[in-house]
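I've put the structures underneath this note.
Throughout, read-outs are computed from the coordinates displayed, never taken from laboratory work. Keep in mind that this is a model prediction, so the values were computed, not measured. Cβ atoms are built from the backbone, for glycine too; each structure is taken alone.
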Structure 1
């Protein structure tokens, strides 16, 4: 199990980079998919706080594309929070 957790932790920066890139290009389905994957795997590997933060990102995209500034700001803030938490997992 340690090897799986180690692999998960090692892959977090790449996942976050893909999410940030998708966000920059307004590829909402990709952001949603990556958040969904992080939500599920984080809890399973012992990082429920990361999973909760990923769930917030996922929830913001559940209603469809981000078309207004308020949702865009909320999504950006949620992704920043998720990135900070992911960095703490790597530390």
Structure 2
């Protein structure tokens, strides 16, 4: 969700204006998303090192990934100490 917020903090309209699949309009962003720092607290998805945001559109019953090269984190922190208490 933080990647979607970074997109919308820098651009007007609705997030789905920029999503290129499903009911999205596939418009180009006028401005780059805000820079992101990702701190992972769970293991598995790798979202701290990829440009993808997966967001659910409740009304349209869609769950769609969207990403561009501008949505990579500028810094990713992976600290195993933060994951010690995560249940398996």
**Complete:** Working back from -3000 (helix-only ellipticity at 222 nm (-39500 (n - 2.57) for each DSSP H run of 4 or more, over all residues; to 500), computed), options 1, 2, answer is structure 2
**Asked** Given a computed value of 1.04 for Cα Rg over 2.2 N^0.38 Å, which structure among 1, 2 does it belong to?
**Response** 1
**Origin of the derived value 2.1 (distance in nm of label points 7 Å out along Cα→Cβ at positions 10 and 50; candidates 1, 2)** = 2
**Message:** Going by FRET efficiency 1/(1 + (r/R0)^6) of positions 2 and 26 (r between Cβ atoms, R0 = 30 Å, to 0.05), which of structures 1, 2 comes out largest?
**Reply:** 2
